[in-house]
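The structures come next, written out as structure tokens.
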Structure 1
Amino acid sequence: MLKVHTGSRSIKDYTGIIPHAEFEKILSLSNKLKGLKVLHINATAFGGGVAEILHTLVPLMNDVGLSADWKVIEGTQEFFELTKRMHNALQGKEDDLTEKDIELFMNITRKNSDVNFGEYDVVVIHDPQPVAIPAVANKGSAKLAWRCHIDTSTPNKKFMAFINSFMKHYDAGIFTLKRYAGQLSIERLYEIPPSIDPLSDKNRELTQEELKKSIEKLKIDPNRPVITQVSRFDPWKDPKGVVDTYRNLKKNHPELQLLLIGSMATDDPEGWEIYEDLLRYVGMDYDIKVLTNLNSIGNIEVNAAQKLSQVVLQKSLREGFALTVSEALWKGTPVVGGNVGGIPLQIIQGVNGYLVNSVEEATKYTDMLLKDPILREKMGNKGKEIVRNKFLITRHLKDYLELFRDLVR
């Protein structure tokens, strides 16, 4: 298991962004938890929302007086292919968990058992990849919580039974919504939605020079309308459905451009297959740009794309939360998103965007927004305030402090 080294963050830097009462609540909670030893474990330090959150959350925990570490498991390509299948199956995809799969999973788990939970007061284990580690490691007196970032309310039963077999080792389960837990056999459940960091490169205000350079990297014409989807290359994100929506819109908006931006994560080998298939589906349409971190598209370019777009889409078919919705709303851009998972937590129909169930609905509402700049601005302003009140990293920190207080009380 490898330790992740994060940068530094100061809670004081957020005082001008969040309400004073929330700042005081964080300080009050953290004063009661000074020196508490916390460990986060997940599958990757880069790519995807979990790693992004931890890169801010862990240093903030340290800044307010906790002693927080972050470690990632080590696995093989075959293991991560299995855990991506597991991820999809826990969201309901048909699949079969074989004895060979279980043997592979447990072999990698045992190779990552070189951690002494007894050195910590609380251990938070994220998602399915490291879920079995408490079964083979020294738990000591630590309180253990499993943080599942996906919706397991209608899972493949065989995979869910396998995950359930490890729940006896945990003191609590954490989900974006409690109903996501479904039939999970753990009594103590906490509801903690994800969050964005308003001071990160992906979400802060960009300079005019940064915007100019980003436009060059994104290869878009800023004088023509742009719609964007930012997500992993994943079938549940429905990238082909986004292309179909764009093609429908192109009839009435011939100048329209589409950006499909994704990050290749180390724990998601399926992403390459989806990426290559998407390129074939796009074909020779040069107004569609399919871009990744391998094209030098980083957080600043994603920030610029969400800021410069007239509309951001998140046309998911299944979803845990979709941080990209809050990211876009924070930039004052309305979002058209799939009516699934955590997206309805972020989008209020007709207030800061629209919830859709089909390509036809996505086309209809995106068309409305493209035609009406006043509506876009009104929805964008509403969206930013909703994110400020509900989905910033400081609220996330407060939720975790309350969880830790409950577990060690």
Structure 2
Amino acid sequence: MAEWNKQDDVIVVDHVKKHFKVYLDKGQSFKERILFRNRRRHEVRQVLKDISFTVKRGEAVGLIGHNGCGKSTTLKLLTRILYPDSGTISIQGRVSSLIELGAGFHPDMSGRENIYTNASIFGLSKKEIDDRLQTIIDFSELEEFIDNPVRTYSSGMYMRLAFSVAINVDADVLLIDEILGVGDANFQAKCFQKLREIKANGTTIVIVSHSLGQIEQICERSIWIHDGLIRAEGPARDVDLEYMEYMGEKMQESAQKELQQKQKQKQKQKQEKSAEEKQETSEKKKRWGNGNARIGALSVCDKNGTEQRVFQTGEPIRLQFSYQVKQPVQDAVFGIGIFRQDGVQCYGTNTRIDKQDAFDLEQDGTVTIELDSVLLLPGTYLLDLAIECGDGIPVDYVKEAVTIQMTSAGGDVGVMRIPHRWKRS
């Protein structure tokens, strides 16, 4: 191991490995363990395979990665809740951690009593706690409830108290695991501001979070842990974008697999049920109209003409569907609607709204609609298709004709992205 630069490197993780035994068939009681000694089948799961990194004094680092990659295990190793199988971890100074919400709190003790208990765990003397007590209470905004048992607290109140203690122990290193999303918006903003202040004062911060927006607000650097190894490390924005691109690809692969599974399932159902029964069920739930024309096969493609169901915010999408005419349709209209999963309509238009020339349907054909830049933010969206005639008479309305997923490397929120610019003078 290289010599530790005590002036700069506060945390040094050197070739750390960690595994767990997961028992598949283990007796729960002492009697069961004696009688069924052979029922101790287990598998070894190597959570961390070989990771090394350093964190400098006053630096904020985010640990990112998918569930089960080893982020929280790494943080627990840093807090010495767990110990590595091999490799070394060196930390300089006092460590404060927020690993689990309210960890160390006794439910029957008051908030005030738990402040003393929790702060003493972090290494503060009674005099030091006395000096900080009012500051902790003021920051938590729990003055009215501070002498009530914490079992009467909501999860948000738990977080306020735990966070208030952790950031007021004058720690050299602060470790945080997935708790900053608890509490109201005002308190979250207050927490972020406090983290910036203690970081500016030289506290080293390591955060585990699935919220890349939180990481980028606080951290200069991100470490992407993937299957027990460090896959990427560098400026937070760059690593987060790389991670989001990877997750988008995995989501697309999952969506394609799901599509294939659904197609297989549909084929199986087709074999088990008659076409007449399926049509009747579908029409009752998600289809209506006079039936003079009928929407047929539908494809959803990207700009290269590749059929898919997952798109990045801002990408073009091309929809194409065929239709069959059973009886001529006078003054026909084609329409599309895009809905969020909770039923909120995000967008809708039709050929009449778009001032297309009036037309009749007399023979089968195909309709293509090209959406040049779909600015919907990440989420699942349902698309409705419709053929109408005259004054909105439904000919064939297909509800939830197709489902698409939108992904984005950005952190903006809401339903859609609005192009904008910032100017500062």
Structure 3
Amino acid sequence: MRTSIYKSIVNVSEFKNQLLHWSEQFREVVYLDSNSNYNINKKYSSYDYVLAVDAFTSIKTDFHNSFQDLHQYQSQTKDWLFGYLSYDLKNNVEDLQSNNFDGLHFPDLFFFQPKKLFLIKENQIEIQYLNMCDDEIESDFDEILSICHTELVEVLPSPVLIDQRISKENYISKVSKMLEHIHRGDIYEANFCIEFYAENAIINPLEIYKKLNSISEPPFAVYFKNNTNFLLCASPERYLKKENYKIISQPIKGTSKRSFDIEEDEILKLNLENNPKERSENIMIVDLVRNDLSRTATKSSVNVEELCKIYTFKQVHQMISTIVSEVENTTSPVAILQTTFPMGSMTGAPKIAAMNIIETLEETKRGLYSGAVGYFTPNGDFDFNVVIRSILYNSENQYLSFSVGSAITSLSEPEKEYEECLLKAKAMFEVLLGI
């Protein structure tokens, strides 16, 4: 079905740029980049970066029967598939609704089977083309390498006027209401998000992505394009990976700013590691993930490999846990996703109660934000990130959106939660305001 050839490259960073610019000619693009950020990714890393372009087949749907439709598509195609699951697929999994404002109007689910695929590890490239177009491999490769340095000069973005959907005062009021639910025992924890947005926004999505990625260099970066829908993602978080019979989840809960001063930076890191509020946040989500994974796991196979480990990124320190399980070879890959979605780190505990309260207090439909982007392999393995630290853009209606959130627990102070949201939004503001 596919023709594979292997090539070597000399300058990896230049080739990345060339590959991205070459991809712009296609209607469908998924570019995944680990940024060689092996401090979290090394043990479970398959590729350094991947590019999939040009749909041969695709599936696009709203939340109704979405996982059933995806299961049928994936099991029948048995090929590489790239795409996303939006947060609002929760309405397919549980008896829930999403009635908040939506300025983006993305489909709830979209996957495509790429005609052309590039898989890169260090300086080795595996190029996989469907047989119908494998005669284009050499000419495409030559075209990519011919993109010269002058074509790759960065264009400074024009500043975008950004508004805030929920004011600081309103945010504090809403978090206080969420704390009332926690103190009443309705929930233990919930992830509460606010949207920043721009109307009549005209941007160059690829240039914005490159700038955002360079600021953060996260292990789960994504440049996604589906015609006029764009995701520019600098995510540090893996949602779920399937590697043969092993399932890996790596939720993030706990964030600290960094300092240019080495000693102060180390203190900030230690403070995060020993912060009882951050640890309780993380452990609650670990319990939730263990429960989710147990729904498809073989007996006694759910284990916590790492608990509350601190990982350092360019802009922040993060507290990350790693939970694993094993599944039978007969278990559908889509069933594993369906029984764990949406991810615990973006919902709360208990999950259904938290999602109901989130829907009531938030004012924007999350859509692709806090959903997942990734791929299925032909043998049914998969790898998906969590869509956070991301800019979403509809070039047709010129609506731009990015959301940030934090976990609210009984120990939360609304003012500090708001400050955490602004810390997470910092990179997006820098890129969009040109500062």
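General observations
- Structure responsible for 0.85, with FRET efficiency 1/(1 + (r/R0)^6) of positions 188 and 236 (r between Cβ atoms, R0 = 25 Å, to 0.05) calculated and labels 1, 2, 3 on offer: 2
- Value 13, calculated as relative contact order in percent (Cα under 8 Å, 6 or more apart), assigned to which of 1, 2, 3: 2
- Looking at mean projected area of the Cα convex hull in nm² for structures 1, 2, 3, the greatest value goes to 2.
Throughout, read-outs are computed from the coordinates displayed, never taken from laboratory work. Note that this is a predicted model, so its numbers are computed, not measured. Cβ atoms are built from the backbone, for glycine too; each structure is taken alone.
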